Structure I
Amino acid sequence: MAAPASTQQLVVPMGRLSVYDKLNTRWHKRALQIFMAIVLAHWAEHLAQAWQIYVMGWPRPKAGGVLGLFYPWLVQSEVLHYGYALVMLVGLWILRKGFTGTSRKWWTIALIIQFWHHIEHGLLITQATIHHNFFGSPVPVSILQLVFSRVELHLFYNTVV
């Protein structure tokens with residue numbers, strides 16, 4: 001009896017799979033664990049920043065999370081934030097194939113939100129690079145930052161994604 005068409009695609013010797021295919025089959029669990037560690041570390045930085053603002057009463061420019069305590073110049077760099085948004089986008093895209101059903105639907109929703117988050121960071125890094133802020137703002141600003149504070153907006157993005 002022949003296997004269903006959906007499983008016939010997976011009947012390939014593991015040695016012949018590409019790295020992409022291995023990341024979504026044999027290595028999927030480990031890849032997700034590594035990706036989760038990166039995501040949680042970044043999310044923890046945003047939680048620490050919110051703690052510094054709302055609990056400790058620090059002014060927003062001084063609240064840079066744990067990393068910002070040691071490397072304030074780094075967390076103020078748009079390159080760091082854009083790079084992380086890109087890593088998230090690529091990770092969500094690459095690991096998407098390993099999901100099916102409801103899991104894939106939610107993973108796709110996270111991918112769409114992260115794509116928008118990436119566009120917002122693209123606007124921010126563009127403004128920092130060309131030394132011209134959009135929308136008459138005194139600092140680089142994204143579209144949703146016109147409505148929401150940057151700290152709360154990024155905490156939201158990183159929580160829902």
Structure II
Amino acid sequence: MAAFCSPIELDTTVRLIESVPNIIGVKDSSGDLDTLEMLTARDDLNACRILGHDIALAEALRRGLLDAVISGPASVTPEIVAKLFETSQSGDTERFEKVADLFDELIPQLGYAPYPAPLKLIARSRGLFDAALPFPPSEKQLEGADKFETWLDDWSARFAALA
């Protein structure tokens with residue numbers, strides 16, 4: 001699944017990390033964990049493993065496959081991404097899974113409109129900034145935004161109770 005990127009062969013990734021001094025790792029936005037899994041197995045590469053697709057974040061943390069994440073939701077809900085990392089390293093698997101379930105619930109909810117509109121709506125609802133969209137939303141997107149805001153209020157309360 002090459003959702004946010006053009007695919008690159010695993011062999012090419014390894015060859016570049018081994019032969020180009022300025023390449024020290026990979027930001028993988030495919031949503032597939034094969035590259036990060038391979039880099040984890042290759043200790044000799046000492047490669048930095050960065051995830052760039054939130055849909056795979058909880059699973060990558062479960063499997064110890066990343067050093068960092070570049071996350072859209074973290075720009076407006078940094079506390080849940082921080083809590084994912086914190087609980088994944090704490091050894092409290094039950095707590096990690098509760099946080100992961102909430103995070104995994106958030107990701108598909110962001111699909112009610114094209115990115116980054118849902119993130120802008122979260123930012124506005126949290127009072128971070130008044131988000132402007134480049135185009136007026138359609139009637140369907142406005143309905144989706146209303147449903148999303150209702151869902152977000154409930155989700156935020158459940159996260160606050162968990163945190």
Structure III
Amino acid sequence: MIDNVKADQSWQRTQKIEEAKKILFEIGLPQAQQNERSALTLLALLNIQGNTPWSNASNPLLGITPIMEFLVVNYGKNYAPNTRETIRRQTVHQFVEAGLLMINPDQPSRPTNSPKTVYQIEANALKLIRSYTTDQWRDNLKVYLASVETLKSKYEKDNFSKFP
């Protein structure tokens with residue numbers, strides 16, 4: 001019985017990670033952010049555990065270390081302390097650029113290099129993500145994408161502008 005519960009929890013966690021990757025793809029994040037690390041970071045920033053429905057997503061203020069702690073407790077993913085910068089530079093930075101995250105919304109004057117820096121899912125993105133797996137997802141996604149320029153398209157424009 002215990003093995004069945006553990007297997008079910010493991011399946012739920014794996015399913016949430018895969019769904020988070022799909023969300024990142026559908027909202028236009030580049031391929032480099034459509035990976036497990038980015039999916040897990042998104043789940044932490046939404047306070048989504050394996051059995052949490054998307055409709056219950058929230059947007060707590062989290063720093064990089066609390067994100068990593070969430071992943072250990074809820075997904076069994078133990079990133080080494082020296083990977084904080086990888087998460088910050090290769091996931092969180094792109095989430096901020098994409099408008100998915102706000103940096104220091106509680107104190108906008110806080111320097112970004114402060115050890116107290118926190119991130120929060122942007123309200124419109126939260127509303128969209130709460131509709132994932134519902135009949136409203138597609139319509140909400142169209143509205144959301146019409147209101148933001150995807151990071152993928154920003155990067156494509158930047159690459160084209162660098163070449164004659």
The value 0.90 for FRET efficiency 1/(1 + (r/R0)^6) of positions 95 and 143 (r between Cβ atoms, R0 = 30 Å, to 0.05), derived from one of I, II, III, belongs to structure III
Matching 3.6 (distance in nm of label points 7 Å out along Cα→Cβ at positions 47 and 79, computed) against labels I, II, III points to structure II
Calculated from one of I, II, III, mean count of other Cβ atoms within 10 Å over residues 23-30 reads 17.8, and the structure in question is II
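Taken together, the values in this text are just the output of simple stated rules run on the coordinates, not laboratory data. Computed from a predicted structure; not experimentally measured. Cβ atoms are built from the backbone, for glycine too; each structure is taken alone.
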